[in-house]
Structure I
Amino acid sequence: MTKRTPVIAGNWKMHNTLAESAALIEALKTAGNKNNAEVIVAPSFTSLAKVAELAKGSHIQVSCQDVHWEDKGAFTSAVSPVQAKDAGATLTILGHSERRSVFGDTDEILNKKVAAALRHGLTIIFCVGETLQEREANETIAVINAQLENGLKGYTAEELKGLIIAYEPVWAIGTGKTATPDQAQEVHAAIRQFLADKYGQEYADATRILYGGSVKDSNVDEIMAQPDVDGALVGGQALLADKFARIINFN
């Protein structure tokens, strides 16, 4: 099996002023990284340039939380991949459940955003996940496979090289509920099987799949112990330097 470098990503969502963002990134720069993980932070757009400037030369990479599918134009409040990259982002999150449910990002829209991110060399963290209703109806794998199929439609393994996938059960985001390690492993293994069937085993073995959904310093060790879990996409505790540092330095 391919040895995959773990990824620990923090999604700051709509939090932090410029000063708070600066203080957090400075604290994280001294947090250590005993697992040699790829550490990523995703600040809001107002803090993106500042965080990228402060992270320069450190082990921390900077992602934006979303991009529009056009490079420029009359799209009030949107941010293009050109602008995000210019501000210092090297990655983008796409398809987070809050973007899907609150802002109406459909699979078709996400497929256009994937195209835009790839066009400008932004590494994609592509989020998938099921609602509680879908899980209780035993539709989890079908829902996630459809999100992957439709969101990544039209691209080859070579074009999607470096893609990171984040499995975030919608029912576990911000609720305090977490998928059990076994539940997480089951879905991660199914995602890897989808990738193998679609893009080949070599691609599947190399692709990092993160778990997101109430990841905490108290549960990260058992989550990361699962063979197909390659990292975490962290929400609330990514805003707390000591908690996020413990997650980065999982056992």
Structure II
Amino acid sequence: MENGNRYFVRIAFKGTNYHGWQVQPNATTVQQTVTQALSTVLREELQVIGAGRTDTGVHASYFWAHFDCSQSIEDPGKISFRLNRLLPDDIAIYTIRPVPWNAHARYDAISRTYQYHITRIKDPFKRELAYYLFREVDVKRMNEACHILYQYQDFSSFSKSRTQVKTNLCDIYRAEWQEAGHMLIFTIQANRFLRNMARAIVGTLLEIGQGRLQPGDMKQIIESKNRSRAGYSVPANGLFLTNIQYPPHLDL
């Protein structure tokens, strides 16, 4: 929209009640809900483009989207306030920022960071926000396997089959497990993610942590480029999108 106004909007959402971000028929999605709210508040039909897709039940504590509108937003704080009053409690708007007309929430992203939360005790307050794993795992073995991820770019073994992507190449910048009390948190940062990639990597690492696989097996799994060789996909409720990096010139 070269002659219009483009804005980035920072969003957080709890994904429990949504079929992911992306609009789809006969399903409630975050994109649809945010688009309707923005269109109502700004009184024009808008299209909201997100930084990426999240699957059903996945959460985002830090998410950017962009939209174009014919008007200039003079008071972003006021618009954010009105949006938050209109939106359900599980979606929040934090800020609205003007950006150059060609800035793109998805394509300009340099990296994305996900965290996977595991609780090792039955915690009713974490039921929708963490995966309850009662089995013991060896965190040192899992972190040893994490280092192998840095050596590769083709992560076909962790991708959902029959996805419409041009390449399965990704650059992983960080992958590590940390313990925090009864919580076990996996952090992974990459320039891009394949469908189901983070959850499949976590499931594979948990099998290594439980001794079903060896840390060195990660090499064979990746080199096979075969999803059936990798571990199971962990449930969506423990996965959070926690950061998205953009070029400095966008000043987000």
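Computed from the coordinates by the stated procedures, all read-outs in this text should not be read as laboratory data. No experiment lies behind these values; they were computed from the predicted model shown. Cβ atoms are built from the backbone, for glycine too; each structure is taken alone.
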Among I, II, which structure scores highest (criterion: distance in nm of label points 7 Å out along Cα→Cβ at positions 144 and 176):
I
Comparing distance in nm of label points 7 Å out along Cα→Cβ at positions 80 and 152 across structures I, II, the largest value goes to II
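Comparing FRET efficiency 1/(1 + (r/R0)^6) of positions 16 and 200 (r between Cβ atoms, R0 = 35 Å, to 0.05) across structures I, II, which is largest? Intermediate results must be reported in sequence, preceding the final value.
Numbers: I: 0.30; II: 0.95.
Max of FRET efficiency 1/(1 + (r/R0)^6) of positions 16 and 200 (r between Cβ atoms, R0 = 35 Å, to 0.05): II.
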For which of the structures I, II does the calculation of helix-only ellipticity at 222 nm (-39500 (n - 2.57) for each DSSP H run of 4 or more, over all residues; to 500) return -11500?
I
Value 1.7, calculated as distance in nm of label points 7 Å out along Cα→Cβ at positions 40 and 184 from one of I, II, is from structure I
Taking FRET efficiency 1/(1 + (r/R0)^6) of positions 64 and 216 (r between Cβ atoms, R0 = 25 Å, to 0.05) as the criterion, which structure among I, II has the greatest value?
I
Identify which of structures I, II gives the largest calculated value of volume of the Cα convex hull per residue in Å³, for residues 48-135 alone.
II
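For volume of the Cα convex hull per residue in Å³, find whichever of I, II sits highest and give me its label.
Working: I: 118; II: 138.
By volume of the Cα convex hull per residue in Å³, the leading structure of I, II is II.
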